[in-house]
Structures are given as structure tokens and as C-alpha cells.
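Following are the structures in question.
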Structure P
Amino acid sequence: MGTADQIASWDAEADGFDEPADHGLTDPAVRRAWRDLLLGVLPRPPARIADLGCGTGTLSVLLAGCGFEVDGLDFSPRMIELAERKADGVDGVRFTRGDASDPPLPEAAYDVVLCRHVLWAMPDPAETLTRWLRLLTPAGRLVLVEGSWSTGAGLSAEETVRLVEGTGRSASLTRLTEPAYWGRSIDDDRYLVASAADG
């Protein structure tokens, strides 16, 4: 679990977390862009998805609405509280409090491990990836949405591809430069890296 300071920091972020267009997906065009993007790299529903570092559960709820079985995980109690509120009345989605760096979820149980803007914040991204891959079934897929932001934080696309390939899997890279994903034009590097068991 994160430190008390880390948890308090993310709890404090929770109430405003959905304000960016890509976090809350309240704009129908942005929501549709993310739905189409993810459905293009995910197996067919009702595949089982672990959404690690799920925040307020926006992607978990979106994908449950598409027929997937989703377990969302976050170490912030306030994020989980807001995620559960967002998921009220939505079938196929559950939320658990836990640390995304070492998820307390069953191994070899998921068709997809999905993480958005999480890997860059891990103290040891390579070790974390190894733990995440243990959650996957033999044919499971890893889907990472990451970025190297103008603030200087993040991981470059090349770094993320190298990390995934370092696990012995291949990686496919999709740049996410279109404003439709973010609700505005961007000037930093945002992307999706997907890795299926068969490459």
C-alpha cells in the first residue's frame, strides 16, 4: 500500500480528478474516442479486465458498460469511494482498495491488465510490470496508456516499449496525439502500448 503521505495526496486529488476531459470523459466526443480506442485493442466482451490505478473508475465503468467484467484497483480510499458512486447501477464492475505496484488480485485470472498513467509513477517499473503480467491468463493482453509530459514527468514511448519488451513480450505503439482524446490540443508525447501474448 502507498505511504500515508501518498494516500493523503491522492485523496486530496480525488474530488477534482475528473475535471480534465480525459479523466472524467464527460464530453461525449472524448468518451467515444476512448471507447473506440480501447475496443480496438481489447478482446471481445465479456473478457475480464484488471484496471490498475483506476482513480475514480471512469475507464472501469466505461468498459463494464461495454460488457466487460472489470476489477478496478486504487490505493486512495476517496478515489474508490467516488468510483463506487460512479458505478452505481452498472453491472460487471467491482472496486478494491490496493496498491497498483503489487496488486492484491488473483494471478492468471485476467484477460487484460489495463493501466492509464500509472507505470511512470512506479518506483521500479520493470519489477511492477513483472507483477502485472502474473495477473494475466496465458493469452492475456497488457494495455498501457502513458506519456512523457511537458512538465518533465512520465515515460517516453521508447522507454515504455523497452520495458515491455524486457519482459520477453513484443509491444505495439500507438501515438495519441489527436485532440479528441484530451479535449484539447497537446504538445507532449502521449501514447498507448499494447502487448498480446502472441506478440
Structure Q
Amino acid sequence: MTARTASVQRDTLETQIQVNINLDGTGDANFETGVPFLDHMMDQIARHGLIDLDIKANGDTHIDDHHTVEDIGITLGQAFNKAVGDKKGILRYGHAYVPLDEALSRVVIDFSGRPGLEMHCEFTRASVGGFDVDLFYEFFQGFVNHAGVSMHIDNIRGRNTHHQIETIFKAFGRALRMALTFDERARDAMPSTKGCL
């Protein structure tokens, strides 16, 4: 089996982002983004997705975190798109429900080649530790646009905003893990009646 790895560097006037990824890893993770709460969420993707993930970012966080968070989503999406290859033999679809105390979230993903995001989350606070929670929409929009996936994200319930967000990212990692798993019965088959994704 070909290694499903990728390294992507994305430089703009606002941010410089480096992402290294191994889709068949063990959850090893290293983050230097300058946005601590985002690092904590990226760790959920790695640990629950069993994806080795290294992200380094230098952004204009002296203004705010917007450009850095969005551009990490974009670059991570590019890395996934590159690492997943031709998609032959993968399950393609993934879903997960994840609870954390009173919070419960669901993420459903399709490696369809068509970007689309439906995100329905009513966070109980506008920020967590100084992090603007609205930026997670920008992160996921950047990811789906550049990974070429359709994704539905629903926070079903929750009172603690940290818990709400953490369940979303844990469910995201679990859904990725399922979708990217190889189906032993269809190793060389394209999971689409179109013959391509």
C-alpha cells in the first residue's frame, strides 16, 4: 500500500502555514500555531483519527486569530486532498457521535470531491479562553473547500462551550478515521457509481 502522507506549505502576506500528515499514523501530534485553543482541538483530530499531524503556523495574531485559523483549515484540507490519493478502496463515508458530559455532537463526512459544509452549532458563549468560537466555521469552511469533502456538523446539545467544541472535533477525528479506512472487500474499487471521485 502506498503511504498516504503529504507535506504542504502555504505562504501568504498574512500567514505562513506548514502541515505534515500521515493518514495511517498512530495519533502522534505536534502543533505550533500561536493559537493554544486551536492546538488543543487539532490534537483531538490526531488522537481520535489516528492521524499523525504536525502543524506549524506563523500568522498575524497581533490583529486577531482569524487569518491563522482559516488558513490552517485551508492548508489542512490541501494536505488531506493530497494524502488521500485516488480514494480507491476507502469507505468514503464516515460519521461519529461523541459525548462529553452534557454535550453531544455529530459529524458526518463524505470524501465526494465536492465541497459542502452544513454546520449547525449554537455555542453558549462567544469565546473560550479568548478564542472567538465563530472562527471554527471559517476553519471548517476552509477545510471542506480544499479537501473536497461534504460535511455536516451538528452540536445536538451542550451548555459548556468548551465541551461543545471538543465534542465536534473528537467526532470530526472519528468520522475521518472511518471514512479513510480501507474496505478489504473493495481494495481496488472506486466507491462511486461514477467511477471517479
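Only the coordinates and a few stated rules stand behind these numbers; no lab work does. Only a predicted model underlies this, so the values are computations on that prediction, with no experimental measurement involved. Cβ atoms are built from the backbone, for glycine too; each structure is taken alone.
Laid out as a table, the results:
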{"item": "At a computed 2.4 (distance in nm of label points 7 Å out along Cα→Cβ at positions 15 and 31), which of P, Q", "result": "P"}
{"item": "Comparison of P, Q by distance in nm of label points 7 Å out along Cα→Cβ at positions 23 and 95 - largest value held by", "result": "Q"}
{"item": "Ranking P, Q by FRET efficiency 1/(1 + (r/R0)^6) of positions 63 and 183 (r between Cβ atoms, R0 = 41 Å, to 0.05), the structure that comes out highest", "result": "P"}
{"item": "For 21, 20, 19 (semi-axes √(5λ) of the Cα gyration tensor in Å, calculated) the corresponding structure among P, Q", "result": "P"}
{"item": "For -11000 (helix-only ellipticity at 222 nm (-39500 (n - 2.57) for each DSSP H run of 4 or more, over all residues; to 500), calculated) the corresponding structure among P, Q", "result": "Q"}
{"item": "Distance in nm of label points 7 Å out along Cα→Cβ at positions 87 and 135 derived as 1.2 - corresponding label from P, Q", "result": "P"}
{"item": "Structure (P, Q) behind the derived value 1.5 of distance in nm of label points 7 Å out along Cα→Cβ at positions 39 and 79", "result": "Q"}
{"item": "Value 26, calculated as relative contact order in percent (Cα under 8 Å, 6 or more apart), assigned to which of P, Q", "result": "Q"}
{"item": "For Rg and Dmax of the Cα atoms in Å, for residues 71-110 alone computed as 10.7, 29, the structure of P, Q it came from", "result": "P"}
{"item": "Comparison of P, Q by mean count of other Cβ atoms within 10 Å over residues 55-62 - largest value held by", "result": "P"}
{"item": "Answer label among P, Q for the case where distance in nm of label points 7 Å out along Cα→Cβ at positions 47 and 175, calculated from the coordinates, equals 2.5", "result": "P"}
{"item": "Distance in nm of label points 7 Å out along Cα→Cβ at positions 119 and 151 derived as 2.0 - corresponding label from P, Q", "result": "P"}
